[in-house]
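Structures for review follow.
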Structure I
């Protein structure tokens, strides 16, 4: 099953059938005394159905920053600490809510180069609300509407993660000994996301961290001969399992757009930096095109194990209030850590997910499904 991927043109909007209007059932008296500050951003599920996504021309804002005389000038008055040599920076002293267009372009380039950038003290950004979130995201690409996740009522472009003592509206694995599931967001789309923004509106006292890994570094650690072979390969990424998860009544039970499968290079090239990165992930990659099942499984298992175990390619974000995290889905993978279940505390996050270009691999690689 292969379709092109995506913008919503005009869609029917029947009345909402499911809205998470209340917070956790536990301690309701306390909630009534002190209403949840971000109740207007709780997950909402409706019967809206969207047509297939359609291709579009993506112009990466980071490319515009390359011609700037100082493409890091937005950091001139900031404190920047590198989380690891190859992945991630933590920034203090920049107010994201006040960045102009040029500074946002520079931000896109910085995120492309570092893979992950963590901004502290961003209360103004978070409290600007969903209209601002959409305006922010549209600077970086066409906003993706997730086919199965919850969103704030009236703002389907804002993807929400949510778990409390009694409810979860996340795509979570129940039958595994670990909650770590590396992925690049919705990589099954024809034009998957590039620069992505996430922040938490509520977080547990401890736990609920997010792991990131550099797919650029992961690739570089492989032997030159093996990398040369991987450049000749392409793989199928599928949204079917995620849709089936919702059709089974979980996450809200909604599938707004029929799932797609698309073929992407196993090694993709970043359009601005020119860096190569692995582009497979355990959550959405299903098979390597043209190889027999055992061959495909052997290669993917090796790559997944490499991604899972290479702590020297990874960085960990420990969430604090008013933290905003940006990463480039083209050159990183990530995983939530669901280690806070027993606390019964709420973890409520909002993600702004602009789509980017169709992944490009080595010159001459045919990305048709049959080739």
Structure II
């Protein structure tokens, strides 16, 4: 039992944090919030996937990506393409010049569905594409850069540039992507209306379940040998290279994993919100996603979720109450986080949560390690 808890949660403190997060998002929030606010929280939780991915590649791997919106957007566009094709049946588009294709294609005088849209008629292929396409794109980027030892601030700037290029490309190819408006008017998933309150309620719980699974899988990575190599790579990259490890391959792997996690969040965002546009792909949303991880704590998977919830809730509250000042208030929130708790919310918990941890240790005692276990020997 002790080994399972350490492997999945990083100890009793991690278990307690995971349980508290699960209770908050699965029980407390659905109980106290109305349908509209709960849908907003569901949208915030889709951003939490990106924050968790940044904990992996930035917090533990030392790879600061300013282009995670790329993978969030690609996952969202894959899901949006499937939903748009379902909404563009010949019966629903009978008034168009060319029935059976999305409306924005008809407006741009396309007369046939492009070849790269056709696989998205299939839901299984779409689900595969949501993971495979962003991962493949991340592999191309990381392979081209890490194999040439491009890293640090240069890598961050390049990912930012790629996000900007992809946004321009999506907007410019309006007939194929929907342009600046994106892909809108998404209605059903395999005949199930995703616009109803009941559907949004169910999609919220699906998002929560996927997020908790992603946190557990991420924890498994971090507690494995790869996790130790990531920390060593972050702190002493040259020593890792001189020790015979292929540093580039480790970076490529964790960057691809982070891309896949971000893509899952993008797909769930499309399902919950009902559209996808290039405004979620570019530089500004990518930087905001870094802020989620920074505020929550870039070394904490659980903290990243709270960071995404806090920043987005503050953004919504400020924009509703102070529509002309909310950008300044958001900037002030980030500056305060950097100045007063640079390790994020997780750092505050580590500093002031000792009484709580003592209570947990008292209430949840675990069997002591035998004196000859590997953990004890390694500690010596």
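Where a number appears in this text, it was derived from the coordinates with a stated rule and is not lab data. The shown structure was predicted, so the numbers you read here are calculated from the model rather than taken from an experiment. Cβ atoms are built from the backbone, for glycine too; each structure is taken alone.
Below, the figures for the structure above:
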read-out	value
For 31 (relative contact order in percent (Cα under 8 Å, 6 or more apart), calculated) the corresponding structure among I, II	II
Which of I, II leads on mean count of other Cβ atoms within 10 Å over residues 62-69, largest value	II
Identity of the structure behind 1.4 (criterion: distance in nm of label points 7 Å out along Cα→Cβ at positions 134 and 182, calculated), options I, II	II
Structure with the greatest value (metric percent of Cα pairs over 28 Å apart, set I, II)	II
Among I, II, which structure scores highest (criterion: FRET efficiency 1/(1 + (r/R0)^6) of positions 70 and 150 (r between Cβ atoms, R0 = 25 Å, to 0.05))	II
Answer label among I, II for the case where mean count of other Cβ atoms within 10 Å over residues 158-165, calculated from the coordinates, equals 21.6	I
Identity of the structure behind 33, 21, 14 (criterion: semi-axes √(5λ) of the Cα gyration tensor in Å, for residues 190-333 alone, calculated), options I, II	II
Structures I, II, by distance in nm of label points 7 Å out along Cα→Cβ at positions 46 and 126: label with the highest value	I
Among I, II, structure where helix-only ellipticity at 222 nm (-39500 (n - 2.57) for each DSSP H run of 4 or more, over all residues; to 500) as derived comes to -5500	I
